[in-house]
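The following blocks contain the structures, represented as C-alpha cells.
Derivation of every value follows stated rules applied to the coordinates shown; laboratory data play no part. The shown structure was predicted, so the numbers you read here are calculated from the model rather than taken from an experiment. Cβ atoms are built from the backbone, for glycine too; each structure is taken alone.
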Structure 1
Amino acid sequence: MNQTYERIKGTLIGCAYGDAMGMPSEMMTREILSRTFPDGIHHFEKSSPHDFFGRKFAAGTVTDDTINTLLVCDTILDNHGEFETVPYLKRLQTWMDDNAKINPYVIGPSTAKALDAIKKGTPISEAGKYGTTNGSAMKVSPLGIIYDYHDVKGFVDKVERLCLPTHHTNIAIAGASWAAACVSYAIRGGSDYPQMFAMAQTILEEGMHRGTQLPCASLLERMSCIKELKNIQSDAEFYQRLENFYGSGMEVIETIPAAYAILLRSNGRPKQTAMLCANMSGDSDTIGAIATAIAGSMNPEFDTADITVLKEENNIDFDDYTGKLIRYIK
C-alpha cells in the first residue's frame, strides 16, 4: 500500500489509540492516577472503580474524541469530499439521540451547551461564540487529511466551519487549526517534525484572527516556553512541570501545548505518545487523541493486536474509512 494510504489510516488509528489508552485516566488528579495505576498505563486498560465519570468501559473503548472524528469523516464522505457544518450537526444530534444513556460520559461541555442552545433556537453562528475547550481540536484530523495546508486562509476557513457551532473563538480555532495542519503536512508527504511545527504555527496565527476575539494567554508563547520540558530526564519531573505549571486540562490553552510537549518528548512515536498521555493527569484521552493522531500521520506504526482490539471493541473499519477518504484528498 502507498504512503498516503498508510498515513491516513495511521491518523485514524492514532486518534482511536490515544483516546482508548487515555480513557481510564481521563480527568484524574495525579494523586488518584498514581493510586489507581501505581505501575502506570502501558496498554489498553478497562475503566477503574475510580473512573471520573463512573463508566464501566472495556479495555480499548474510545470516547467522544474518536466518535466525533468519525462523524466528521462520515460528513465529508456524504458530501463528496467536503465538510459542511449543518450536515455534521445533524449527524451528531442523531448519534446523541441514539446513545442518550452514555452522552453524559462522552460529550464535552462546550458541545453539550451549544447543542442545547441550538435546540432552543439559538442561531448556529451564535451558539459557539464562547467555546474555548478542546472539542474541535479533538475531531479535526479528517480536515487535515482532506485539505491542503499550503492554502493557509482556505485551510483555516474549513477549520472555522467545524468550530462554528460549538467552539467559534479565536483560541479554539487556532488550536484546532494547528492540529489539522500537522496532519495535513504529514498526509502530503512531509517527514520533518521541526518543519511541520513551524508551518503549523503559521496556520495557528491565522486561526487567532477568526471567531469571537476573546482575551487569552498567547498560545504561541505557551508553546514556545513548553519546549523546555523536552530536556527533563525523568518522567516524574516532566509530569510535575507539565501538570502543575503549564496544565493538562480541557481548555485549548492547556491542551495544545501539552500535545506539543508530548510529541517532542516521544519523538513522534505513536505508542510512546499515547502512553505518555495516558499517564498524565487531566484530559489524558483528548490530548492523547490529538497527539497520537499527529504521530500516526507521520509514523503509522501500530501493533496489529492493538489495532484488532480497537476495531472489534468499537466496531471501526479503519481500512474502509481510509479507502473512501483517500479519493477526496485536495
Structure 2
Amino acid sequence: MAEPRPAKGWKGFGQVMSASDSTIQTRWATSHTRGLAALAAAVTAWGIGWPVNRAILYHLPPLTTVAVRSAIAAAALFAIAGSQRRLTLPDRQDVPVLLSISLLHMTGYAILTSIGLLFVPVGRSIVLAYTMPLWITPGAALFLGERLTARRAVGVILGLGGLAVLFNPFGFDWHNRQGLIGNGVLLLAALLWAGSILHIRAHRWKAAPFDLIPWEMALATLLLAVMALAIDGWPHIPWTGNLVLLMLYSALPGTALAFWAAAVASQNLPAVTTSLGLLAAPVIGIIASALTLGERPTPTLITAIAMIIGGIVLGTIATGAARARLK
C-alpha cells in the first residue's frame, strides 16, 4: 500500500501567502521611497524659493510678483491634474476649505511674506514665517478641542523662547519702523497659514486635497491680479533673461511642483514624518540665502531657529504619539 503523500494544498497556500507578503512589502517600499523623494523635492524647492523670491523683488513690486507667480503656477497645476485625470469640479462640501486655503494661505500668506522680504533679511523671514506650527498647537486646543499635553506645552514655550531671542533688545532695533512692519507682517503670515491648517484638520474631505489645489491657486490668482492692478497699476515688467529664470523657478518648482510633491508625500508617508521633514525647508532656505545673497546667519538667528524647530519637533512627536495611542 502506497504511503500517503503530504497535502500540497497547505504548501501552495504558504507559497501564495509568501508571495503576497512580498508583493505588499515591495509596494510599501516603493510607496515609502516615492513619498521620501517627493518630500525631499518639496522642502528643497520651497527652501531655495526664499532667496529666489527676494531676488525677484528687486525687479517687481510684491503684489505683481505674487500675481504673476500664481498665474504660472495655476497653469502648471491644471496641467499636472489633467495629465493624471484628476481634474474635476470641486464638490460643494469642499468649497469652504477651498476658500480658506486660497484666501489665507495662497493669497494672504503669499502677499505678507513678499512684503516682509522687502524689509527683513531672508534668513530671519524664513524663521518667522515657519513659526506656523507653534500657533497650531494652542489653536487646535482652543478651536478643535485637542488636548494640550505637557509635552506640547513645553514645545510651544520653547518655540516662543526662540521668538524672544529674535526680538531681544540687544539683537533687534525696536526703533526701526520698517523692521517692525516687516517682522509683524511675517508673524501675521504665519498666523494665516496656521488658520488654514486648522481648517484643513477640521474639514471632512469629499475630494482628495490635491484635487482642489489647482482651483485654490486659480482663485488666488484672480484675487491677486485684481489687487495688483488696483494697487500697482498695469504692470511694466522688465523681462530680462535673469528675471524670466527667477520667475519660472519661483512659479514652477517653487510653487506648483512643491505643492504637488507635498501632496504626494502626505499620501505616502506618516503624518509625523511629513511634518518633521518639512522643517528642513527653513534650514535649506537659510543655507541658500547665505550662498546666493551673502547673508551670514548670526548667532542670534542660529539660536532662535534651533529653539523654534526644537519646540516644533517636540510638539509634533507628542501629537504623533497621542494619535498612535488612539489607534
Exercise for the section: Given a value of -18500 for helix-only ellipticity at 222 nm (-39500 (n - 2.57) for each DSSP H run of 4 or more, over all residues; to 500), point me to the structure among 1, 2 it was derived from. Expected result: 1
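By the measure distance in nm of label points 7 Å out along Cα→Cβ at positions 158 and 286, tell me the structure among 1, 2 with the highest figure. Each step should come with its number before you reach the end.
Details: 1: 2.3; 2: 1.5.
Max of distance in nm of label points 7 Å out along Cα→Cβ at positions 158 and 286: 1.
Out of 1, 2, choose the structure whose coordinates give relative contact order in percent (Cα under 8 Å, 6 or more apart) equal to 41 when calculated. Walk me through the intermediate numbers first.
Details: 1: 31; 2: 41.
Checking each candidate, the match is 2.
Can you spot which of 1, 2 the value 0.65 was calculated from, given it is FRET efficiency 1/(1 + (r/R0)^6) of positions 238 and 302 (r between Cβ atoms, R0 = 41 Å, to 0.05)?
Working: 1: 0.95; 2: 0.65.
Clearly, the read-out refers to 2.
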Completion exercise
Value 23, 40, 36, 1 of P(r) over Cα pairs in 10 Å bins from 0, in percent, for residues 214-261 alone was derived from the coordinates of, among 1, 2, structure 2
Exercise for the section: Work out FRET efficiency 1/(1 + (r/R0)^6) of positions 94 and 198 (r between Cβ atoms, R0 = 41 Å, to 0.05) for each of structures 1, 2, then name the structure with the largest result. Expected result: 2
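In terms of distance in nm of label points 7 Å out along Cα→Cβ at positions 190 and 246, which of structures 1, 2 is highest?
Values: 1: 1.8; 2: 2.6.
Largest value of distance in nm of label points 7 Å out along Cα→Cβ at positions 190 and 246: 2.
Which of 1, 2 yields 103, 45, 41 for Cα extents along the principal axes in Å, as computed?
Here the read-out was taken from 2.
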Practice task
Rank structures 1, 2 by mean count of other Cβ atoms within 10 Å over residues 86-93 and report only the one at the top, that is, the highest.
Solution key: 1
